[in-house]
Structure 1
């Protein structure tokens, strides 16, 4: 659960209240929850008009497992109309902990009525649907979150994870890489690297097991005519054309060749029709000489750890230079990137039951 920024003195009625708030935040981050609760309560006595104190006190009670106290603190500010999106999220999480999923969904939906562009609330609501084993609603909700708030990157991770179990792994390829370019050095980022490699494997398996053209049936011309009708079709068609590159397997070296060729084909055929920040960013890496190293950074350790270690010994400065470049060029998806039709009903692959 995210923590807000430390308070500046100008935000508060006195420097003392700001100091108390910052001290409570520090205690909360160090796990000293009970001391944080005491400090928040004391600060509220001095600044009862500051909503953020109530919200963070509610969060402290939630972390302490005192869920009734959480609701007692948060309900009045929610009813007042002054609650922020995080207040609704904390209240929803407390209801989940109490196994009150219906109430959790209701409070999150109320939050989205108040904050329709909150990626945070879409994320939490999607989790509710997933917990209820409703993957279609979960994926739809995370896609709504991406469309409404492209900067909230966790929804890319969730959508990619969901698309891995569907007939459309191409979206797992796209969303996993978008996430990885924002969250780069966490356990979840390493999981996403593995997911991205698997997404390419699933994509080419799907392309290779789909309906084949009729012998001399004119399907080749039909395929070419419809290849760019949508962004999704354009991406799939481009990867299908390049399938000989990975005919002997999905490896780091093959992916470097595949993805380089993909960018060149995309820029030539579709970049004007479907501009997207991810492909522009990868194109920048290619032009600046970082793309091969970037692909090693993404896939190398996941694909073949021994080979990756050997590569690093021969290129000791490559990864540090790439990570410096990534740090100097933070990735920021934009609303115009959203090309997903959100047609997700019926795309999930049902696993065959063992006999």
Structure 2
């Protein structure tokens, strides 16, 4: 059975007893592990219980395919249903599971964990086709889901977060569920039991220095500060940031700036445009954005966006050094920002 996303939360809270074998797969390894733990605890609260929990990895099962059926059929010496966990399951194990799914010996709950699998994956298809099995995709949280995870996790420590702090956390967490919870645990300890997280707390505890420096590079380019841009790009590339990622960050920033400039051109006040921006603008960047709204005009932004898009294509197709092309593209943005500001003086 293929479990639809809308049904996953209810299934995890109360697993269908008719489903005895579950595959969890996807790019969010932390979410895969978290859901596997939830399912295992629905049978055995103590995940370290050696009598009721069996842990198998892909290598062990590949060397001894019969081990899966043996573990599932085994009875616990202390009573109670058992759980068989299979880590690092891959398509090479599809035949083992196909065989197991046709017989399903014993009464144990079998939970398999895998990385991302395509729709044509033989392992995934085996679970989706079997009546007593389920396949559940685990993908990075959408912003709304991420906000719910943040509120739920902090609430466990009787901690709340301001609106700006929550938005910052939504923007900077979420690629891996376990990493997200770990960062929130650190943040809750920082503010203390019953405390409140402000934006500065979130930046101090969760701030990704590489991401923050990338933001600094983008802001320097948009403000026409060529000296600062060159210095920050040195730090960005020292941290092995991809030149394509840098160019795309610049594209996203100018796209957002273009929409804000359009509102100002239509008669909106700069302060109101900045204040009402969604998602909210990081407080340390608000003055910079006000400056950029005063120097950029729509024609210049359209030209800059076109040049950046062309630079990204060249980085992928010409074989020229991507870092050099990236530097040239952002320097051109900075030069254009400086020229436009000079014309308006």
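In table form, for the structure just shown:
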{"read-out": "For mean count of other Cβ atoms within 10 Å over residues 144-151 computed as 20.4, the structure of 1, 2 it came from", "value": "1"}
{"read-out": "Identity of the structure behind -20500 (criterion: helix-only ellipticity at 222 nm (-39500 (n - 2.57) for each DSSP H run of 4 or more, over all residues; to 500), calculated), options 1, 2", "value": "1"}
{"read-out": "Structures 1, 2, by mean count of other Cβ atoms within 10 Å over residues 88-95: label with the highest value", "value": "1"}
{"read-out": "Parent structure of the calculated result 50, 24, 17, given that semi-axes √(5λ) of the Cα gyration tensor in Å is the read-out and 1, 2 the choices", "value": "2"}
{"read-out": "Origin of the value 16, where relative contact order in percent (Cα under 8 Å, 6 or more apart) was derived from one of 1, 2", "value": "2"}
{"read-out": "Mean count of other Cβ atoms within 10 Å over residues 96-103 - highest-scoring structure of 1, 2", "value": "2"}
{"read-out": "Comparison of 1, 2 - label where distance in nm of label points 7 Å out along Cα→Cβ at positions 56 and 304 is highest", "value": "2"}
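No lab work stands behind these numbers, since they all come straight from the coordinates. Given the structure is predicted, the values throughout are model-derived calculations rather than measurements. Cβ atoms are built from the backbone, for glycine too; each structure is taken alone.
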